[in-house]
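Every number in this text was worked out from the coordinates using simple rules, so none of it is lab data. What you are looking at is a predicted structure, and each value in this text was computed from that prediction instead of being measured. Cβ atoms are built from the backbone, for glycine too; each structure is taken alone.
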Structure I
Amino acid sequence: MDLVLSPQKTDWPPDPSSRPNAYRGVTLRRILAYLIDGWIIFLILLGVHLLLAMLTVVTLGLFWPLHILVVPLAVALPYHSLQTSSSAAATLGMRLFGLKVHSVLGGRPSLGQALVHTVCFYLTLGLSGGLLLLFALFNRERRTLHDLVAGLVVLRQVVP
């Protein structure tokens with residue numbers, strides 16, 4: 001079910017004071033959604049690492065650098081970016097918790113916006129130990145720093 005709100009140039013993204021249900025519980029839902037996404041990424045990484053471990057043994061260590069350099073980027077970046085820019089405009093965890101990502105211009109995010117969003121998310125998470133994510137608690141739209149940089153807003157998919 002799509003968000004009851006329709007992107008209009010005059011009222012998009014929706015104002016939290018006039019449409020609070022679009023933002024209610026978004027921060028907690030995003031945290032829970034990322035925990036689900038984190039487990040999914042972990043399971044994918046586990047499978048890829050097991051496969052690469054076998055290839056590393058067979059190739060006498062030639063595949064070892066892939067474990068550290070390539071695999072995390074080759075799994076996490078596409079996982080978030082491709083799902084965020086898809087027609088669902090949400091990762092599996094976000095869908096489970098009824099969230100959807102929107103461009104501030106209206107509509108779903110482009111692949112470029114999704115890539116910027118994902119890269120900035122991992123940079124802010126890694127460089128600040130997650131503290132920069134607290135930024136969402138201090139603005140009306142509950143947007144994180146990586147949302148602002150990418151020009152995105154996360155809203156509840158179904159507004160009660």
Structure II
Amino acid sequence: MQETAPFAPPKPTEERQRSFSRLILGAALVIAAALGAYFWFVAPKSQPVARSQPHLPLGAREIEYAKKIHVENIALSRAENFAHQEITSLSAELVNQGDNPLKAVEITVEFSDDMAQVVLRESRILFGGSSTPVPPGGRRDFEVSFEHVPASWNMQQPAVRVTGLQFK
């Protein structure tokens with residue numbers, strides 16, 4: 001009769017190596033899941049940064065002069081950009097009823113919800129750089145766009161106010 005060799009069980013060292021590898025892999029997965037949960041739920045969330053630009057001066061002289069600047073003919077429109085994001089645009093006319101030419105004007109636009117709470121506040125500098133100053137008694141059209149207006153916005157005209165001036 002032919003003798004057949006019985007099936008030999010794996011050596012204990014091979015089985016231990018497999019168990020140890022599985023243990024290390026399981027521990028790594030648990031640590032990765034814990035870190036993921038920490039960063040998802042606990043870690044401080046950074047606020048989206050609006051356009052990083054310096055603010056224009058708003059001292060006593062500018063505050064007094066800001067009363068002579070008016071934003072008129074405000075119109076809002078919404079459109080979708082190429083990335084399928086909804087963009088809200090505000091177009092208006094700035095009127096300089098003072099006696100100084102203005103090189104730049106900073107406005108702050110505030111969108112509110114149904115409870116009159118501000119849901120978005122952004123500041124923008126208009127007419128800065130090499131543009132022609134807005135003369136005394138002059139008018140200048142402008143348009144600013146907002147990419148992320150919250151869904152809680154009440155769809156009413158936002159508040160627009162002058163928050164900085166640069167005289168020519």
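In table form, for the structure just shown:
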item: Structure responsible for 32, with relative contact order in percent (Cα under 8 Å, 6 or more apart) calculated and labels I, II on offer; result: I
item: For mean count of other Cβ atoms within 10 Å over residues 120-127 computed as 18.0, the structure of I, II it came from; result: II
item: Value 2.6, calculated as distance in nm of label points 7 Å out along Cα→Cβ at positions 16 and 40, assigned to which of I, II; result: I
item: With distance in nm of label points 7 Å out along Cα→Cβ at positions 80 and 104 derived as 1.9, matching label from I, II; result: I
item: Value 118, 34, 30, calculated as Cα extents along the principal axes in Å, assigned to which of I, II; result: II
item: Test item: helix-only ellipticity at 222 nm (-39500 (n - 2.57) for each DSSP H run of 4 or more, over all residues; to 500) calculated as -6500, pick one of I, II; result: II
